[in-house]
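Structures given as structure tokens follow.
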Structure 1
Amino acid sequence: MPRLGIHTSIAGSLAGAAEKAAALGCETFQIFSASPRMWRAAALDPEQVRLFRRAREKHDLHPLVIHDNYLINLPSAEEAIRARSIAAFRGELERAMTLGAEYLVLHPGSSRGQPLEQAMQTFARSMAAAARGLKLDGLEILLENTAGGGATMGRQPAELIELRRLALERVQLPIGFCIDTAHCFQAGLDFFAVLDSCHPAAVRVIHCNDSRTPFGSRLDRHEHIGKGGIGRNGFRRLLRHPGLRKMALILETPLEKEGDERRNLRALKALLGSP
């Protein structure tokens, strides 16, 4: 069976995020390593890191998935934004290693202001600059597919595959994929076609989210499991795919009222066990 988890907040403390995941019945979980909407990140407190690692070990929470900062745009055509993105992504890599994370999920970014091919090359050069001199010590970078709004890259599997290829020409780092179910739906693509195109062996994490917007809308709005366009039948079909058995399934569903996290986890578990 796949390992199920949810994105939890580190607002209280790092260890608190792990304890909350365990209390919800998670086997894996995802966090931000710092504020996702600020360029500057405070240094991790060594004692908090120790308690966090101990909580993970105590509750057998693995893998740990970290999602990168929303501001990071490695292929940016603006030199100042690109420089800040490179520095911020290096910080993400360093914090992920400090926390003992297995995966760091990265959005490919926007090609705005330049041809797609040039933006892809810029992305690869920026990643190489961010990772220069680092040994990731078990950490793997995961490129996430996108809904495809605006000039964002990564809507098509071919773009993800090419980004990975270009990056691997410049860095000796493990790079795989994270597939978001809602993003596939919003991009107007079949989940199984995306999974097969990216080669299941390279897909480590599935973000399990229903969609609040229609098929092909290219608008990234997440919905509770079974309540959106994918629906219960869509998730039941998706969860039967044998390739998902060795993956981490992470929920990024809305938190609108008390108990939403537990209800979404319960819904996913029921669909995994349903006939």
Structure 2
Amino acid sequence: MLQAFRPSSGWNPDRGFPDLNVTWRDYHIEPQVMQFLQLINGIQDPRSQELLSLPFPHVTGFRLLMTMLTHPLWPLPIWGALQVRNRLSMHRPLRAGDTSDLIARVAGWRVLEKGIEVDLHTRLRRGDDCAWESVVTFYYRGRFGSPTEHGAALGAAPISPVLDVHSTKAEEWRINGSGRWRFGALTGDYNGIHQWDWYARRFGFAAAFPHPQRVAAQCLGHLHSSGSVPLHLDLWIKGPVYFGSEVIQRVSPLVDDECQDFALWIAGDERPALVGSLHNAVSA
């Protein structure tokens, strides 16, 4: 995280984003970390606990993405990066103690009219077998030249499913504010907007708010799925969910026993803060 204070070189359309590859060798699923995720998210239903395997490498493996976003070759400062979409796919069951290599790389990027998007692709591999992968899309506001595309767009679709306030109400709960620093240590993201209200307000937010991975894990914990693989999750991050806020999660009817959409609202808001689509088969 200290590398975030290094001056960035600035955007150059001729160079684009660097072709970075970062590997975490001998990465493994740690039972005590899984227990911590269950504890801070208040997840007790064993059927829901199985779903936590899906975001687990995304939580702890986020350190690789932080390494890339703060790398000396990265052209834009991390402080302007907004995590807007996630695509998580689990192809094989993940078992505690399994050792693999976690490999992250820069995939495609797109210059838009009012910003730029970049996809970071991470794979959990043992030899030639890929048990899990993710595509995390970051967005930077600003003007970066004429619209253009580079590389394949591997992430979630730009447009999310639409759920309204009349969708089935699944659960209500309050966003737990405990374990902030420990969760930051898991992700490698120690940004003060996830720690202190006064700091978050300096950047225009109403209060401090959890990492999106933590909110997504809570949403999965309140769904009821067999967790059978292959399993696929798309997430659209619409806005912050503040610590201490009351939230309402609504779900769509299950389609063909395979696909279920869900959304999370802060109580009283008309616009969802997080939208997700969970598939029991990787078809997207």
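FYI, it's all coordinate maths here, none of it is from the lab. Just so it is clear, the structure is predicted and the values come from calculations on it, not from any experiment. Cβ atoms are built from the backbone, for glycine too; each structure is taken alone.
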Structure from which 14.0 was derived, mean count of other Cβ atoms within 10 Å over residues 34-41, options 1, 2: 1
Entry that produces 3.1 once distance in nm of label points 7 Å out along Cα→Cβ at positions 42 and 98 is calculated, selected from 1, 2: 2
Entry that produces -4500 once helix-only ellipticity at 222 nm (-39500 (n - 2.57) for each DSSP H run of 4 or more, over all residues; to 500) is calculated, selected from 1, 2: 2
Structure from which 3.6 was derived, distance in nm of label points 7 Å out along Cα→Cβ at positions 74 and 258, options 1, 2: 2
Among 1, 2, structure where relative contact order in percent (Cα under 8 Å, 6 or more apart) as derived comes to 21: 2
